[in-house]
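Alright, structures below, take your time with them.
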Structure 1
Amino acid sequence: MDFPTNRELIKWITEQENLCREIIAYLLPQQKVEINFEEYLPNDIWGMALYQESDIKQANLAYTRFDASNNLDQWGVKYLTTYTKQPSKILISCETLKTKWADGLTEPAGFLPTVAHEAAHVSWQVNLNPLYRPWIEKGHDGVWKKVSQEFLTKVQAKFGQQVEKKFKQLSLILKNQS
């Protein structure tokens, strides 16, 4: 699918972006998260997340925990141990917004699975859990997997019908466009 060219499709994309923001706010009600939508992400990925610790006590606790296990230099840990006033960030590709469901390499992808996946990466349920091991499978350890699945179940229950209607609407828009 190409980037939107007509008003109806542009309106649909804008509504989909707003729905994505609503879903992330629902999953992460107490957290500040910056959400951006990108036409292209590296390596054609569905989304990306960057957790940034905005609580100095949590940053110090994480630093102590990871320093004790000699894993400070491992992937992702520096964001858990470095205090910043910046919100965590989630990037979602425009293709993700327009894809209801797709087979990913290791798990399902598409709109709801990707939103749940990326929200889990920046969630406190994952990053403040003392059992989380961010260096395992590039942040996809057992703690993350459990939270990601819980998030997907929650959003499917709350937003599933709304998403179904949105993708039926998209199908009609694309059909009328051709």
Structure 2
Amino acid sequence: MVHQFRKSLSREQKLIQEKKHLPALVSLNKQMKDRYGVYFDFNTYQEYTGNSSHDMLMQKRGIDAGCEMVCIKTNERKFRTWDYKFRFKSYGDFLAETVSVDHNNTPGWAIDPNKTNNFIINIDMVTKQVVFVVRKELRDAIISNKFSDIREQKSINRGYNTKFIAIPLTTLQQHCQNTLIFTHE
């Protein structure tokens, strides 16, 4: 089966437009408060859907959305951004793209130095499981070969292949220690 990037992107944009990702964000906010003493101020929430030149620039940086993160103790606020990843079949792992286009070796979103998002929010649409990863932790773990025992796989696209590693969740948490894994309502 040939993967179709535009079809996948369209499916993800539809989910966001229909706000099907919001229950995961609400649950993530509770997890962030409980574990780290911070929360997302949804009054500052912004989505970058690709409908403007600014949105397209943000998308190229790996940013789908963002808002201010507030520290409960100090009330300090910092704008933080993330990239949504949706899974439509449940595999119980975390898929990290290492090569976006194989014929010119374009870095995948997991290691691309031009991506500036702070987090990756992976939402399994079947199990409602959410995997929240600090992008820098993931990138550093991949670059320093923490996942070298995981065989790189490829997804066939029209005219090129995308390469990725399927990281078991326990291994992901071991090497990316701020990872949160939970099921949302």
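What follows is calculated from the coordinates using simple rules that are stated; it is not laboratory data. Computed from a prediction, not measured in an experiment: that's the story for all the values here. Cβ atoms are built from the backbone, for glycine too; each structure is taken alone.
Quick look at the numbers
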{"read-out": "Winner on FRET efficiency 1/(1 + (r/R0)^6) of positions 22 and 110 (r between Cβ atoms, R0 = 30 Å, to 0.05) once structures 1, 2 are ranked, highest first", "value": "1"}
{"read-out": "Top of 1, 2 by relative contact order in percent (Cα under 8 Å, 6 or more apart), largest first", "value": "1"}
{"read-out": "With helix-only ellipticity at 222 nm (-39500 (n - 2.57) for each DSSP H run of 4 or more, over all residues; to 500) derived as -8500, matching label from 1, 2", "value": "2"}
{"read-out": "Value 60, 30, 28, calculated as Cα extents along the principal axes in Å, assigned to which of 1, 2", "value": "1"}
{"read-out": "Among 1, 2, which structure scores highest (criterion: mean count of other Cβ atoms within 10 Å over residues 38-45)", "value": "2"}
{"read-out": "Winner on distance in nm of label points 7 Å out along Cα→Cβ at positions 62 and 126 once structures 1, 2 are ranked, highest first", "value": "2"}
